[in-house]
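**Q** Got some structures for you, see below.
Each value in this text was obtained by applying a stated rule to the coordinates, not by laboratory testing. Since the model is a prediction, treat every value here as computed from it, not as a measurement. Cβ atoms are built from the backbone, for glycine too; each structure is taken alone.
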Structure I
Amino acid sequence: MHGLLIYYFSGDNRADEPVTVDSEVALDDVLSEILANPQPHPTVVYAEIRPTIGLPGLPDHQLKFDLDTQHHVGAVHLFGPKDFLEAGVTSGADDTTAWIALPRQTDTWVPSDVTLYIDRDTEFPKEATLQLSLLRELLHEFMRTGKRPICVG
């Protein structure tokens, strides 16, 4: 199990300092807190196990998610280098690339009129809508592996 750094809004926490979680229980507690507090921006997550780059030591990756608590759905955007992929998974990217998590064909897609955001001006495609249980599974996998989760497309 690896630690995650999670930037989100809650009470006095203005998402300027991360909350570190290093267990499944702690991750579930933070998810509950995120669900209970409106998020004016997507939540940002980094895996502590991943390398950093440059002088300021910035993470080489990023996972962001937005939620709609009323409809019990979310969407996930990931960014990282080639080694962010699990072994045996290929990408046409030269160096770094971005992915939007999609439900697997076996998952039940949740059609809705929900609009979720990658950032303030960019909407997730409607087919990227994930049930919250799948988003939770994705975050747990990310905490275990430090790689792009494969529980989604």
Structure II
Amino acid sequence: MKLREIPFKTMQGAETTLSEFEGKAFLIVNVASRCGLAPQYEALEQLQKQYGDRGLQVLGFPSNQFFQELRSNEAIQEFCSTTYGITFPVLDRIRVNGRREHPLYTELKKTPDAHGKAGRVKWNFEKFLVAPSGDVYRFRSRTEPDDPAVINAIEQSLPQ
């Protein structure tokens, strides 16, 4: 199955796919509200505001794999809107590793990072940039969303 056709759910339980946002570049991030890296939400929102009109769509996938996410979608949604003013879609909670990992992450994790390492998501706020061409770029958790490497990849991936 192609990456853009893998179904996932919104926080409200509706099924959707990346193809709903056809022609866009995606920055897919496994997020967690209680993580020490949660301030990255601010930079992710800034990227959405700066590049959204040019074809970037940030998508947050809450995951409690590292035991740092709130218990309900409602609590996550409230945290995102009141703490960081998030306007990009934060979707239904998923698993990013293991036997019950979401198929979207099964595909994304095939992409190596800057050091040539693919495989498991090591922590919250790992970022995958999916270009309209289908090329995927991987940035580990400690790489800030506004890091020059991420910005360069976004600018090269935006639809023309």
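**Q** For which of I, II does relative contact order in percent (Cα under 8 Å, 6 or more apart), calculated from the coordinates, equal 23?
**A** The value was obtained from structure I.
**Q** Assuming -7500 is helix-only ellipticity at 222 nm (-39500 (n - 2.57) for each DSSP H run of 4 or more, over all residues; to 500) as calculated from a single structure, say which of I, II it is.
**A** Answer for the origin of the read-out: II.
**Q** Given structures I, II, which gives the highest value for FRET efficiency 1/(1 + (r/R0)^6) of positions 51 and 131 (r between Cβ atoms, R0 = 30 Å, to 0.05)?
**A** The maximum falls on structure II.
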